[in-house]
Structure 1
């Protein structure tokens, strides 16, 4: 895997992709500009999640520049030889997760407050690579998520993450119309679920999101 590019980070949702196979949606989305993929299916068995991960990897076999990360399931990530794991606050702790993964794979952690970010920053260097600032806005795909950070909250956490040497991505309620505003907060990338998985044309949806990100970054650079 080449250097992780989090510009447009797709988190899969099997139900929202249906009736299309997740791998088909992922392939189209990457053609439209998705730069990283996280395989997430909270209802799947470990065996089914492994099969799903392998299907996504196969769909991107010609795109080694696009990392495939597994949500929560460290065992599945290791068996599949995935590029990394993303864990939430209720999953295995990052320190133990890193011990299982070893030094190579990417490790992302969801944070929804300054206190949770501080805990990630307090870990030994190299434990965590990426923090997911979650959620920017409340979203139906995660009804149990913390209150929305808003743009100012996301901007403050991104700055603190960068000061600690971590990559910061934003997730939660982001669509093409909001992508520019989120990109202006200084995050390294945006994560989307429904904006791509539920789209009739995932490739076009990804292109629209990339255009929004580019516009936001340009505005931020000229500010």
Structure 2
């Protein structure tokens, strides 16, 4: 990974709860956050005394490097949001500028926790489709804004291999969103589900109480039977 190809954009614990229908029981599970980037999810859930590890190739970089990249890309992201405002649901934010300020605060919370979290092994620079964890190491894996979202860049084979790997290390996998960057349902969703069912897994699309991309209010929940 090259840092100049990354656009950091972090989300909060409250957003994770909504995106993944997380209950208090879910939060007490041993959790892997896949593709967490500069989310404050790990920092917040750790403060509550729960167990979570986050993986993302961006974690190979230092806090100052990530902070600089956030500053370099911020206006670019806001401009893109302002170009296509009708693609999004502005229920929780009064436009792109307010959203941007919330994201900056979220990413700053991550950055303040980042170095300590790296020392304790909470932030690990790993990448799908091959992870360095033991079989069934986690009870729950949450994959945020990676699989399906980047269907134009990541192949169907990559999706299948990645999800199989997540199911190797976790009893349950939840993926959000199911739309691509054009706010269209990923063409890989149905073939992925059929592949999972053929292998004996339980796979279902479930509604969630979170929607920013229009129509992006569903997650894929997969269980090992």
Structure 3
């Protein structure tokens, strides 16, 4: 009986130790979750600030130069803004440019995410890109430069649609002097003749046509 009694005490000791460890783990987990929730709230405040003061003004600056651009801003917990470019004769594609802000590991930093979608897709372009920054107003310059770089690179891509032969296949014109086929946007000039507009690749061809006509 003595041996059984000792064994029972060992069992009780193990169970007690396990209960203590569980209590300690719960306390530690509670503290960890409280800190994580605090960091999450700090992220939300910082993400909204960066979106409003850094990202959105630059998106709007780009959209200001295009009549077919509409800016969309998310007002909820989805920290993102986008610029939608409608299909036009000049830019015959539907384009969406998006910049979103997501949390890094355990909300310790912010991740800027750039996404570009062009439909139909006939050219190569950068579709996704991330940039990690630390919270704080000192990071605004870094974030601003990164966003501006992405906006300018987007413009380089978007402006290709204006002259790309596949996108502009419905807008090709023929110079009557040299026979060159070129996108309407690249025409150097035009004249009206018998109710129709005639386009030229250069001023030299236009002058020659007028001289010979």
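No value in this document is a laboratory result; all are computed from the given coordinates. Just so you know, these numbers come straight off a predicted model, no measurement behind them. Cβ atoms are built from the backbone, for glycine too; each structure is taken alone.
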**Message:** Of the structures labelled 1, 2, 3, one was used to calculate distance in nm of label points 7 Å out along Cα→Cβ at positions 15 and 183, giving 3.1. Name it.
**Reply:** 1
**Item:** Entry that produces 1.3 once distance in nm of label points 7 Å out along Cα→Cβ at positions 135 and 175 is calculated, selected from 1, 2, 3
**Value:** 1
